[in-house]
Structure P
Amino acid sequence: MDLALLRTFVTVHRAGSFTRAAALLGLSQPAVTSQIRTLERQLGRPLFLRQARGVTPTTMGDELAHKAAPHLDALVEIAETGPDNDASLRTLHLAGPPEFTAERALPALTELTGDDGQPFALRASFGNAEETLEGLAAGHHDLAISTARPRGALLTATTLCDEEHILVAAPRWAERIGSANPDPKDAPALDDLPLIEVHESLPFVSRYWASVFDSRPAASGTVIVPDLRAVLACAGAGAGLAVLPRYLCALALERGEVVPLHEPTVPPLRTYFLVVRTGTLAMPHIARAHEWLHRAATVWG
């Protein structure tokens, strides 16, 4: 079986499209289509079901990808670094949400890159869960941090940590509300206050309201900024209420720049997953980073 055909097959499987796979491989779409048809003739079985938008792997396609992808990744790694290069010289490509990656993952891995035992080069990129997992599946990243658990056998996820969410605002808003811990039935008392969020859909506020107050927020976002660190800065400046990860606003809470408006018995949580392409933990630099992040997560709390 031709390794070039297998490489094209795995790329199509990860990309979910002949067009995207062709772009990743630097080939024309007809060339990719021809290679997949050749491989299917050799195997005597279809590997993909053609659809209006992209392709879906057959059972045979999933089984072949599960078996072949880790070995092809290892061969690509050897081709790029050379068989005699030590794993410590390899580059780790990490992807994840900007705030969590910047505030937690990167400091932990930066400490590891300076470890005399096995330093490695580090490259990071930011994105939402969908973008991050697509990039990982397509081979753009080695390791991904995601708030969504991937489906299928191509990617393997392990739970990294839980993130506690807290409703905060500048002290003057707490004084206006008159209670640091409103009863769930008093959620309407918060409805007239301005909201700060990362998106018009109010993902953090809506999740908090549903979990704690069993309702939906009545107000729309007053300030929308696509970074939780900017949300915190706006909340500290008095722009309104915000739902933030406790770790992100811990220092601001300590300084009194923001205060908690509500402390439920069971706070809302969001789970983070550490995700790799199945089989790639056999590569030492990925395994070391994976282990180090899990070790660091035990004290993040």
Structure Q
Amino acid sequence: MRYIFCMDTKVEAGEPKITRQMTLAEFDRMFPDETSCKSYLMARRWPKGVRCPRCGNEKVYANKTRPFTWQCMKCGAAKRTPYRFSVTVGTIFENTNYPLLVWFKVLYLMLTSKKGMSALQIHRMIGSGSYRTAWFMCHRLRAGMAEPEFRQLMGIVEVDETYVGGKQKNRHADVRAKYHGGGAANTGKATVVGAIARKGNVVCKIIENATAETLSHFVEDTVSDRVSLIATDESGGYRDLKHFYPHKSVDHKAREYVRGEVHTNNIENFWSLLKRGVIGTYHNVSKKYLPLYLNEFAFRHNNRKNSDIFGSAVAGC
């Protein structure tokens, strides 16, 4: 039997390569108490030493009576009044009544679930006081998954749009009566556009419409002008791209899905994963909070080969 090695994991030849992630047993050993969580957060947040979150001053003084608390003499309210801060100040964990260990466990559960985990399931597992508490924690963590350092996509990039929402025939009569005609704007669905680099990262956002102007602005913001190819479907919204980028398309209406390097299979696979999560895990996602769910799915996809995805998420929080 022949084996190959990938990310310190031995798998049989022909099997999919899986990036090894932290197991639940390893999580419990790494974070046995609150002190270990604060030490981990401090190391991830300030890998080169503690800095003042307000002014960036490196010369801060540890508070000997309160662990994981420091003082900055540079940006205090008065000359002899230092600015005091803790390890959670300026993070999504600030001003929370729940232990950091609980936050870490919720984040771990969200990152290790390929299609996400609902707030109701989180509520059952951590025993939070109410469903609303678990829902609030999940949304704050999703907000922390937004990419702080975005780099424009290069190489071969696929661009496509999709619509997230229920079918008209499945809506209640009073809701169905509000929408008439076709198009996302008339069906209550949210329009989402995305771009993905082949074997690379994905960027997606909610937009109001799929006009040529809107789609061109999205491509201009997310795709480098040194891209080698932009692949799309036959939608008329991409007609202006050929004037600024090397652009080719496939005609899905004519049952053309792949023509050499021209296809949109990767971005459509991402849409499939997103919709399976919405339908099978969350069941209902409002347009108001959809950008947070897009953060979560994009972060998991972009860190799919990162063996320390949990550490990257904590550093971004």
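Computed from the coordinates by the stated procedures, all read-outs in this text should not be read as laboratory data. Everything numeric in this text was worked out from a predicted model, so none of it was measured. Cβ atoms are built from the backbone, for glycine too; each structure is taken alone.
Comparing mean count of other Cβ atoms within 10 Å over residues 28-35 across P, Q, which structure shows the greatest value? Max of mean count of other Cβ atoms within 10 Å over residues 28-35: P. Match the computed value 72, 59, 45 of Cα extents along the principal axes in Å to one of the structures P, Q, and report its label. Going through each structure in turn, the value belongs to Q. The greatest value of relative contact order in percent (Cα under 8 Å, 6 or more apart) among structures P, Q is that of P. Have a look at P, Q and say which one yields 2.3 for distance in nm of label points 7 Å out along Cα→Cβ at positions 68 and 276, as calculated. Attributed to the structure labelled P. Upon calculation of Kirkwood radius over Cα pairs in Å, for residues 164-259 alone from the atomic coordinates, which of the structures P, Q produces 15.3? It was calculated from structure Q.
Here helix-only ellipticity at 222 nm (-39500 (n - 2.57) for each DSSP H run of 4 or more, over all residues; to 500) has been calculated and equals -9500, so which of P, Q was it run on? The read-out comes from structure Q.
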